[in-house]
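Input: structures, listed below.
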Structure P
Amino acid sequence: MCCNRRGQTAGHYRDLGRCIGIIAAMATAKTPAKSAAKGKKPVGPKPGEYPGKIIDIDVSSEMSESFLEYAYSVIYSRALPDARDGLKPVHRRILHQMADMGLRPERGHVKSARVVGEVMGKLHPHGDGAIYDALVRMAQTFSMRLPLIDGHGNFGSLDAGPAAMRYTEARLATAAMAMVAEADEDTVDFSPNYDGQLLEPTVLPAAYPNLLVNGGSGIAVGMATNMAPHNLGEVIAATKHLIENPTATLKHLMKFIPGPDFPTGGELVGAEGVREAYATGRGSFKVRATVEISKITSRKMGIIIKELPFTIGPEKIVERIADLAKAKKIQGISDIIDLTDGKTGTNVVIELKNGFEPTEVLEQLYKLTPMEDAFAINAVALVNGRPQTLGLKELLQVFIGHRVEVVRRRSEFRKAKATARLTLVDGLLKAIIDIDKVIKIIRGSDDATAAKDALIKSFKLNDEQATYILDMPLRRLTKMSKIELESEQKDLKSTITALTTLLKSEENIKKQVSEELTAVGKSFATPRKTKISTL
């Protein structure tokens, strides 16, 4: 997700290589201390030559510590997603800040530049380009299996970049609300932002396994991650099965998740590579374009490309096929027309010459063009703050543990809130019986302290109840209905009882997690797009 363009990835490696080379050279260079030990005159300022305190340090040690600090920052704060919510810090900050700005699905879009500015100024002190790139990706239907941003305007295509942030608009998608909801109910921890003036969540509540559903990629220092997107309905079914059967094997889970499901469709080839990736966290397989072989004129056959492998655009395919045909490396192609548009999707028509077998030409296209592309899974994510390579079952277990903790904390928060409100309602019910006496006590008291003490003594209230009655405007106190208060009291007691029962055992909490996953699946699950071939 961080370096999703191959040019950026290559550039990153070149810069890293130069950096490591410099460090190695400096680490092996002779320091003044080593030179002096051999009887040579140390290189550097003479004592007293410059004012202030000069401290001799070992260059190799300093560079090693500095580079490790840099590597730590890249790994934990930029490049790798958290296994719980499947987000890197920049994506998490964008979603949290947009929720804080009130950019909900039922409200209007705002300029993307405004969102980027808020995120950069409050939470993410890095370049605006990196923030906007992350925002754009979360809005692209061809990049995300379940987009988290509802974009308005030109958010790019597989062959072209998006418009500038001043031209596009954004708001949270409906699916994103399931990621950020309940964050204000003490469900997750918050930590200070970069300048310590604000707080930001260390992880989002995440009502579904986002890391598996939307995948992601990133390059850190000494490690990288590349996760494939999956079908939400299949992932939820597997998660619920694992909740009910903690000892379920990979074979059982793969009955629910047979393989990745890319937003661009295509045909997955190589189930063995998928199985290896699910078992070990690493594996590769091939994805083929989906095609139709049919007559395009009364006399000529053609190959029509309907879906392409993940991240492959039609322009790249057309250019490659044209070059191969021109160089006569592929025989039988008379013309190629790109009819792709934003409404009908991919539609590339390859016209064949008479006398050529379409299936033979198609095999050559798979072999020589990106119509068949390899996808390598390297499932590295942060677990308890440490990078780990995770298989399918481990990824689901981390998410289940996260949701159990979220539901437990949310239930404790709601129970405490309901209990506090019940205490106030009980006090109001005592006072509402004789409202005239309450008013008389308040009017006859010298000050608030005396009034509170008199209320506590007369109605057997506690300090919190008496303070609440005193702080309440008289017009509200006189308009309160005993029936309404008794109804609220009954509802609060029922809520507290239900939450107490839920918190009694982890099995009850897991059952609640499973029920909430079912609701998410009903709201957002869609049919599988990527076909799985047994070839």
Structure Q
Amino acid sequence: MADEQPKTDTPSASGATDTNSAANAERLPPQSAHATRHSITLDGTQWQYEATVGTLNIDTEKVKPAASVFYTAFQALDADGKSDPRRPVTFVFNGGPGSSTTFLLLGSLAPRRIAVNDTTADHAPYSLTDNAYTLLPKSDLVFIDAPGAGFSRIAAKAKAELWSVDGDVRGFSAFIRTFLTAYHRWNSPKYVLGESYGTTRGAALSYRLQEDGVSLNGLTLISNILDYSFTLDTSDQYYIGYFPTFASVAKYHGKAATDVEITEHLQQARAFANGPLRLALAQGSTLDPETKAAVARRYAELTGLSEQYVLDSDLRVLDTRFRKQLLRDNGTIVGRYDGRASGYDLDAVSDDETFVVDDALLGPAYASLVNAYLRDELEWDDTRERQEFANFDWESTEPGKGWTWWHKLPEHAKTSWGQNIPFPKVTDDLAVAVSRQPAFKVLVGNGIYDLCTPFNQTEYDFDHMGLPEPLRGNIAFTYYPAGHMLYSSQESLKKFRHDLGRFYDADVADLAQINERPHAVKLSGAIG
């Protein structure tokens, strides 16, 4: 992107320049960008590309400038060293909320990738390698750190706006529009890829961008959480949503009492969760003992827990307890983000884990290498410490100190509460975006061992979006033998890259060939 470097007086998305006002005591740094050129050989073909590390300033309604947003961009170059604005551009971010985009930058689709085992611990020195599964042949890539995270800075007066569900979405919309202007990409095909809370942001962002004059060609959502209501109140749906992932993790560790392949095992788990388990939970304390015992027996067969433990849990096993209980005989617990991982815990009888074992395995490697890569290889010269997460207070409800979870639904959304609801529910936003633009396509990626954002809950959320039947084919599901960071497994990343290639090439009418979502199963006889 050296051909079109942003100037320090580049207009922000609101139209204001980056001249700092006296009222803004933070004095955010001026916009900057630094580009280096590299090459990578993929399937015998050498690709030249430019890597740009830089910042763009964005405004909010009340603060100008409000944040200095750091990005790492990669664009392919032709034989003359020129970029092509007709190529797709994909904006990529992790979630949190308030997270940097370290994991996606180092682990997924960029031209360089971390070389680390995804389920066991490694030690420094860590290494980066050329990424055989980079998306660069299909799309230029822009990885974005959220305001206040990574190398992005945020003005103190802007925190109350940007550290919120809807303010965050407006901020990312502002960044994307500022980037499109700075790099002359307004007429490029545009895609967004979000992970975890980034799917919450991504779904709402698809609607917000339309409101702001930008239509996406496609949206990729991996490790999804689109409706926080079931998580917040641990309703019956919470236990139903988690159950098939319990079954998949049990199968991986050899604890499930079935001898079928994993695909059939998960179909049986879906049928049980959405049928007998749902009906049993719905009856509450009126459930008769005989039926309860039968449901507990089948629950135990599919998940490896003891029938008595399931009964003692009243058929309602929290994910935290499942992770502690499954491998208790071995003295280990399983990971939250990747149920294939396991580790030791210092308090075996507590419901709470001492630490998240898989996060502890991977976090240090990613944190070390992102600093080395950005500073040494891509030559970012900021000496400040990189912040993996913004420093808001999770316990605070005060705007500007904590994260504000309220979300404003699109107009005419079905709700008995009103348009403003106290938690993110963005299926309505995505439904409006798809219905407004029938050519808009969505890819939904799911790790079957993800105990953070379970795939069965994702399926439920999409099944309850309320899309008209002709538009339901705009959404394709894919599944991976991995956890929350589905790209951390090289086998899974290879498949993910293949699926993305087909997705970018496809029209909406072609998505049925990509979709791996199983057909509905009959619920009768699912207790077994």
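Looking at structures P, Q, which one was mean count of other Cβ atoms within 10 Å over residues 217-224 calculated from, given that it came out as 26.1? Derived from Q, not from the others. Comparing distance in nm of label points 7 Å out along Cα→Cβ at positions 105 and 345 across structures P, Q, the highest figure comes from Q. Source structure of the calculated read-out (distance in nm of label points 7 Å out along Cα→Cβ at positions 57 and 473, 4.9) within P, Q: Q.
Computed over structures P, Q, Kirkwood radius over Cα pairs in Å, for residues 89-264 alone reaches its largest value in Q. Each of P, Q could give helix-only ellipticity at 222 nm (-39500 (n - 2.57) for each DSSP H run of 4 or more, over all residues; to 500), but the derived value -9000 comes from Q. Out of P, Q, choose the structure whose coordinates give P(r) over Cα pairs in 10 Å bins from 0, in percent equal to 4, 18, 29, 27, 15, 6, 1, 0 when calculated. The structure behind it is Q.
Laboratory data are not the source of any read-out in this text; all were calculated from the coordinates shown. All values derive from a computational prediction rather than experimental measurement. Cβ atoms are built from the backbone, for glycine too; each structure is taken alone.
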